[in-house]
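Every number here is computed from the coordinates shown, using simple stated rules; none is lab data. Quick caveat: nothing in here was measured; it's all calculated off a predicted structure. Cβ atoms are built from the backbone, for glycine too; each structure is taken alone.
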Structure P
Amino acid sequence: MKSNDFEEGGDIPSGFTCDEEDISPHLVWEEVPEGTKSLALIMDDPDAPMGTWVHWLLGDIPPDTREMLQNSRPAGSRQVTNDFGREDYGGPCPPSGTHRYYFKLYALNVEKILATEKRGFYREVEEHKIGEAVIMGRYTRK
C-alpha cells in the first residue's frame with residue numbers, strides 16, 4: 001500500500017491531522033488475494049498513552065477498489081465508531097511526542113463486516129482476513 005501524501009515511515013502532513021483540516025489521506029494498492037469478497041481498513045496509533053487508539057474503522061469496501069482519494073471513502077463502504085466517538089476519520093492528534101499511525105488494509109473472505117463496534121470489528125477482520133497491506137506514517141504536533 002502507498003500514499004501520494006506521505007511515504008512509508010515518513011511524516012504525515014498536518015493537513016491530515018487535528019491541527020488542520022483533519023481529512024483522510026490518499027491511499028492506493030494494487031493486487032488483492034484471490035477469493036477477496038471485501039476489504040476493510042483500520043487506522044490506529046499504538047503509541048497512545050492509554051493503549052492503541054483507533055482513528056478509523058472502514059468496512060465493506062468493494063473488493064475491486066484500488067484507491068481512496070483524500071477526504072473520501074468508497075461507495076458502499078461503512079464506518080464504525082472510532083475512539084473519538086465518531087464514525088468519520090479522525091486524524092493524528094498525539095498529546096505529546098511522535099506517534100506512529102498504521103493504515104492497515106485487509107482482504108476478507110466475507111462481503112460484509114457485521115460488527116457495529118470496534119472490538120467486534122477487529123475480531124471479524126482477524127477471523128476473515130486472507131491478506132493484508134500496511135503503510136505507517138509518523139506525526140508530531142508542533
Structure Q
Amino acid sequence: MKELFNEFKKFAFKGNVIDMAVGVMIGAAFGAIVTSLVNDLFMPILSLLTGRINFADLKIMLGEGETAASINYGAFLQAVINFLLIAVCVFLFVKLISKMQRKPEEAPTKEARKCMFCKMEIADDAIRCPHCTSELSK
C-alpha cells in the first residue's frame with residue numbers, strides 16, 4: 001500500500017499534472033466569463049433583433065395536458081446559439097492574445113560564402129570551389 005501511495009505521489013506532483021490542473025482551473029474561470037458575456041450581453045441583443053423571442057419556450061407538444069411529452073426544440077436552438085456565440089468569443093480572445101504576444105526576433109542570416117571566380121555558393125570551410133575547382137583563400 002505504501003508503494004502505491006509513493007507512486008501516486010510521484011504522479012500527482014509532477015510538473016505536467018500541476019500545469020494541467022492550473023489550466024483546468026483557469027479554463028473553468030474563463031468559461032464562466034465567456035458564459036456571462038454570452039448570456040448577459042449578447043443574448044439580450046439577439047433577443048432585441050429577433051423580436052424578444054425566448055427560444056427556450058419553443059416546443060412541440062405530443063399530447064394534451066400538463067403531463068404530455070414535448071419536443072423542446074427551442075432549448076436545442078438556444079444551446080446551438082450559445083455554442084456559436086461562445087465559439088466566436090473564444091476565437092476573438094485567442095486572436096487578441098496572439099496579437100499581444102511578442103513575436104520572436106529572427107536571428108540575422110549570415111551571408112553565404114561565394115566563390116570569387118564563378119560566384120557560386122560554397123561551404124565556409126571549403127578550400128576548392130566544387131563548381132569551378134578554383135583554389136580558394138580563407
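Can you tell which of P, Q yields -16500 when helix-only ellipticity at 222 nm (-39500 (n - 2.57) for each DSSP H run of 4 or more, over all residues; to 500) is derived from it?
Q
Comparing distance in nm of label points 7 Å out along Cα→Cβ at positions 32 and 104 across P, Q, which structure shows the greatest value?
Q
Identify the structure, out of P, Q, from whose coordinates relative contact order in percent (Cα under 8 Å, 6 or more apart) was calculated to give 30.
Working through the options, I get structure P.
As an exercise: P(r) over Cα pairs in 10 Å bins from 0, in percent, calculated from one structure in P, Q, equals 9, 17, 14, 13, 13, 13, 10, 6, 3, 1, 0. Which structure is it?
Label of the originating structure: Q.
Ranked by FRET efficiency 1/(1 + (r/R0)^6) of positions 80 and 120 (r between Cβ atoms, R0 = 25 Å, to 0.05), which of P, Q sits at the highest value?
P
One of P, Q was used to calculate distance in nm of label points 7 Å out along Cα→Cβ at positions 24 and 48, giving 1.7; which?
Comparing all candidates, it corresponds to P.
Here FRET efficiency 1/(1 + (r/R0)^6) of positions 64 and 112 (r between Cβ atoms, R0 = 30 Å, to 0.05) was calculated and came to 1.00; which of the structures P, Q was it taken from?
P
Consider the structures P, Q: one of them gives 1.46 for Cα Rg over 2.2 N^0.38 Å, for residues 40-95 alone as calculated from the coordinates. Say which.
Answer for the origin of the read-out: Q.
Give the label, chosen from P, Q, of the structure having the highest value of FRET efficiency 1/(1 + (r/R0)^6) of positions 88 and 128 (r between Cβ atoms, R0 = 35 Å, to 0.05).
Greatest value across P, Q: structure P.
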